[in-house]
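Undergrad: Following this line, the structures themselves.
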Structure I
Amino acid sequence: MVITEIRKIIAVLIGAVLNAMALNLFLIPANVYSSGFSGAAQLVSKIVTDYTPFTLSTGVLYFLFNIPVTIIAWKKVGKSFTIYSFISVLLMSLFLGIVPVKEVSDDILLNAVFGSVISAVGVGFTLKWGASTGGMDIVAMLLSRMKDRPVGTYIFALNSFIILSAGLLFGWEKALYTLVTLYVSTRVIDAIHTRHVKLTAMIITKKPEELKKAIHAKLVRGITSINVKGGFTNEPKEMLMTVITRYELYDLERIIKEVDPGAFTNIIQTTGIFGFFRKD
């Protein structure tokens, strides 16, 4: 358990470093905007610097934007998830102040592509280990739970404000490159960690009761039990079927490894659900 938590913190640390590098070395120097609260922090920092005598760093703004979201997530999402997400936010804010803002390339397209890829690897790596980089990811998840609609819809709506603002204030070329950044980062995150709202897990196990008890204790999800038999061995087993959100995938994988390492698990995308599904 301790080793798992250490690995999780290391994953969050790596994700924060990668996100800070993407912003300070590629996106900020090129005036290309990231998605989510990091992009909003970039935008507000640029506006304050250009239109007022004051200066606010992207790291400080990013941290401030995440405070109210963290409070809501603590009540609505779960303590463990929120703690690691806040650690990710704290570390990213710290590294944004440590990594120097330095232009690696003067080619805006290269900056947009490489910045988005590095940022997406950081986000995907963090999500894969059961945390998030905070901000709009949590907001979108909360909205999705309330309305039971795809998270992607909300993320797109929330990011549209950044794109339009960048276009109106700093030229539509910047907005178009921001669109490139959003598209590339989405594709990379998809390759590392599924972005779908709901997943169906089919677990074939010899320890159904222990596994059901462990899953219920951690995830509080409904489970359907089906008696199955091995096609080659004819050995009787039980298949547990449950529907989870993408944020619960890491916890489910850890539970299965701890309770029944020999279990066979198939994770598939769920495009829709009819009937009761716990949203909070």
Structure II
Amino acid sequence: MKARFKYRIYPTPGQKYRLAKLFGCVRVVWNDSLACCQQKYKSGENKPTNSELQKLFITQAKKTECREWLSEVSNIPLQQSLNDLNQAYQNFFKSTQGQRKGKPVKPPKFKSKKSKQTARFTKGGSKIGQHKVYLAKIGKLKIVWSRELPAAPSSVTVIKDSAHRYFLSFVVEIQPEILPQTDNSVGIDLGIKTFATFSDGTKVDAPKPLKKRIKKYIKLSKSLSHKTKGSKRYEKARVRVAKFHAKLKDTRIDFLHKLSTKIIRENQTVVLEDLNVSG
């Protein structure tokens, strides 16, 4: 079974510049290839294969004047970007043909520089150290190991979120942990005002981080609405709002992790009857 382990990193100003260049190249390769696929579809032709796209928009594109800067970044994330595009199309085709379970999958979309930015490296482009992680043509990134990796990762993804925070996400193959059998069990009814009500009468209040900071959120939102979209001041205000939302999200996740850990440690079998988490 594959699992993801996410850690915060703190790149230097120079590394941030190189990461911005990498994200831009990954985004351009994806968008150029997607535009080509859409154009082929409109003209009634078959979608190019993944190898054809890589040859056209990576290998040959580097030799052109308008895309020669693709050579300044590692080739691995560029290839992985087109692998992801190919997988996205496969999921879409299988969904339309009824071969994929779950909700219908939409076709791939163009990537924007204003949304979350990602770039994935395989083993050949990364090396894990005690306090730092090396990425090809980026350098050694300072990382905070909140927990140990259970095994060597098969890939590592560098992420920049909308709040301008940087993370590394590792994909690791793990064995599912089988919890010991126990006679203790408890039913949980999740709600809004009270986060969880246990069948034994215990109640757990919801953290509701937004309710405690609603005045600050209103102030930040008003400040953003008064800025001219596209200006530097607008971008600074947008980042402040994004950081506020990121803090709310972290509070909710931390609350859920601590609660679930407490339940597991008490060797309780949990039956979820409803799920409705409110900020």
Structure III
Amino acid sequence: MKKLKIFSVLLLLVSIGAFVAFQGYRKVVQDNKPPVVTCDSEELKVSVEAEEEDLLKGVTAKDNRSGDVTDSIVIESLSAFTEEGTRIITYAAVDKSMNVGRCERTLVYEDYEPPVFHMTGSLCYSAGESIDILSCITADSVLDGDLTSNIKYSLEKTVNTMAAGEYPVEFRVMDSGGNTVYLKTQISISEKNYSGIHVSLSDYLIYLSVGDGFDPAAYYAGADREGTLTIQSNVNTAEAGTYYADYIVNAATTNGKSRLVVVVQ
């Protein structure tokens, strides 16, 4: 019995020794150190049309065991804008033991512009006419291209299509950098007799800079019936804001109306 106890103690000591030796071996053999990823500059300036290879320029990765692992570098993430046109780009590289190293640098788009709205038609309707608020508005961005499917809107009050009046609406769209732009305008409901003439414009939404000239007559493209044209405009290019020019065509028994939205910025 005494010999069995001595054997058990020896076996335990051998097991502990083997475990300690194995852990020491693992620390020597196992690779837990990630590659070191470095950038040749803290800031990268590129065009919004830059390809992935342009964003990877000047980034290298070296590992203490695997050596040069630059070929494994990928763009792990692009942050939302920290300020307009500026974001943080995160790179990642992996070694043969699947350890991941990372580094960051500032990415600046030299030609970035915020998203822009466009309108393909007027938000003027006659009472009783069905409306589709998003049917005539689009948006695009130099960063993402077409953003029309991302457009959202909100109304201050429900549009009563049977009651003539002005109904404020705000459109908004966000690009992949997290920059959101807004367009505040109005849905105009006129009396039923404004359904007989279709009034066309060359543009339905324009952007002007403060101090620019504006000739409302230049945007009138015609009507599908003869009538007298009246242009009502509150556009003031001396001050930033959203303005309107209404084009009303009156015939003997019917009328038509269209609207140009003018954003001065």
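None of the figures in this text is laboratory data; all of them are computed from the coordinates on show. All values reported here derive from a predicted model rather than from experimental measurement. Cβ atoms are built from the backbone, for glycine too; each structure is taken alone.
Undergrad: Quick check: 1, 6, 12, 16, 17, 15, 11, 8, 6, 4, 3, 2, 1, 0, 0, 0 is what I get for P(r) over Cα pairs in 5 Å bins from 0, in percent, calculated from one of I, II, III. Which structure matches?
TA: Values: I: 1, 6, 12, 16, 17, 15, 11, 8, 6, 4, 3, 2, 1, 0, 0, 0; II: 1, 5, 9, 11, 12, 14, 15, 13, 10, 6, 3, 1, 0, 0; III: 1, 5, 9, 10, 10, 9, 7, 6, 6, 5, 5, 5, 4, 3, 3, 2, 2, 2, 1, 1, 1, 1, 0, 0, 0.
The read-out was computed on structure I.
Undergrad: Where does the value 5.6 come from, among I, II, III, when distance in nm of label points 7 Å out along Cα→Cβ at positions 175 and 207 is the thing being computed?
TA: Computing distance in nm of label points 7 Å out along Cα→Cβ at positions 175 and 207 on every structure in I, II, III gives 5.6 only for I.
Undergrad: Thinking of I, II, III, which structure, once helix-only ellipticity at 222 nm (-39500 (n - 2.57) for each DSSP H run of 4 or more, over all residues; to 500) is computed, gives back -4000? Let's see the in-between values first.
TA: Numbers: I: -20500; II: -13000; III: -4000.
Clearly, the read-out refers to III.
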